[in-house]
Structure P
């Protein structure tokens, strides 16, 4: 009989994890999303704004939901620390576009916590550390003797997941061009960083194989786009990027707004990209909580 019901502790734990995520979202998601949105108001960074942070939260929620109980248990405090780190990791870009924006993001999080101690009374050193480290790809990979994923690596990897797919194509173009990378040098720079990110993601032995396979398709979409863009006759890919940067420079729009602009045009390649971008964003990713 014991063997028959051996699966029950696993199911109960997974139910608790789902309950913890739901209760934490009910408590904090609207507050954190709105705070992040207000921070990015007046800053033209559609691919890194509050909706990027919301998408990263959805990737985080998906990942921790799928992790087996015997690998890692998540407390309510763990979920809260993850949510805090996710919704502040790129807020430093409102201060500096540097790759070292993590320290600015951590400072913004600390100030937020100082003014919201009643809502977040727990020690948030873990979240602050994850924010500071999120864009440092030398975060140690879990070794064979330490396979349990910590909060910093989860946040960093889930941030990387938004670098794949059509949204990732625009995210790379926007931030690199704003940092002064030349248009001609964009594909080479993107491909180098993109391959580094995915190799790091796929190397994590604790990530379920189905999740790796899902995001490998999105990674390949981005990789093939920029590999094609390297070719001299890659007019369409280059025009999509130019069109996006024009849109970025003249509007306060979003990635979804750009996608809707493309799908109404006459160019089939543009329409296909727009539809792919809409599918990649997903209905829940672009809606406020």
Structure Q
């Protein structure tokens, strides 16, 4: 199996790949996996992702204005951007959860979260590049692509906004952004996460939590995961006689049925011809 167009590896996919390569591959290489004869599920749009998109939109409005004028826009402008974005995201249907059981609650949540970012994070950022996609060749026919939330001047820091229920490990993603910045002539010396937690409205909105990560360690993590992805994809395309893996075999990408995200809600490969590894656990 060969492809004429470059293979795109997105920076945002790196952090989750070690947890379950097959789940990640189902998202990253969906068209190629289907072309190989497998079926994959559609993934419903979750309210958590929609809230995250809305808060990111508000943050980009803040930082783009600050990059232009040196000042943050009024909170009302940021709130409007967040609310309109979450409404648009939910227009075609949405999977709600306990933290966000309805759209009206989501609108209030994004206002609260955007306010936290405006108060706790944005004042300390001197933005250089805001949500600008960068790409770099990492191997023949393989391109790393990423869009960091902001690269700032204090000094050369990649900063990424996260808005989930809990803060996970995003070091490989930060490392990818750092590598992309460096390959595009930007001297990156620091990498950090700004976390604004999504909580039910009955709870007070927590303030932002910021973390700084070692750039070299983050880049090492990113580089090694990219190599694993490349190797697994080559095995899927060409097979590996030593391991007994034929071209198009799902086992080119190891599966982890012990992952907390091994479910129909989170995995488009779950229960398809591409992955049935969970079934033994369910039967027991």
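Every number in this text was worked out from the coordinates using simple rules, so none of it is lab data. Everything numeric here is computed off the predicted structure, so don't read it as measured data. Cβ atoms are built from the backbone, for glycine too; each structure is taken alone.
Structure notes:
- Which of P, Q leads on distance in nm of label points 7 Å out along Cα→Cβ at positions 125 and 237, largest value: P
- Answer label among P, Q for the case where helix-only ellipticity at 222 nm (-39500 (n - 2.57) for each DSSP H run of 4 or more, over all residues; to 500), calculated from the coordinates, equals -12000: Q
- Parent structure of the calculated result 20, given that relative contact order in percent (Cα under 8 Å, 6 or more apart) is the read-out and P, Q the choices: P
- Among candidates P, Q, the computation of mean projected area of the Cα convex hull in nm², for residues 197-252 alone that gave 7.1 used structure Q.
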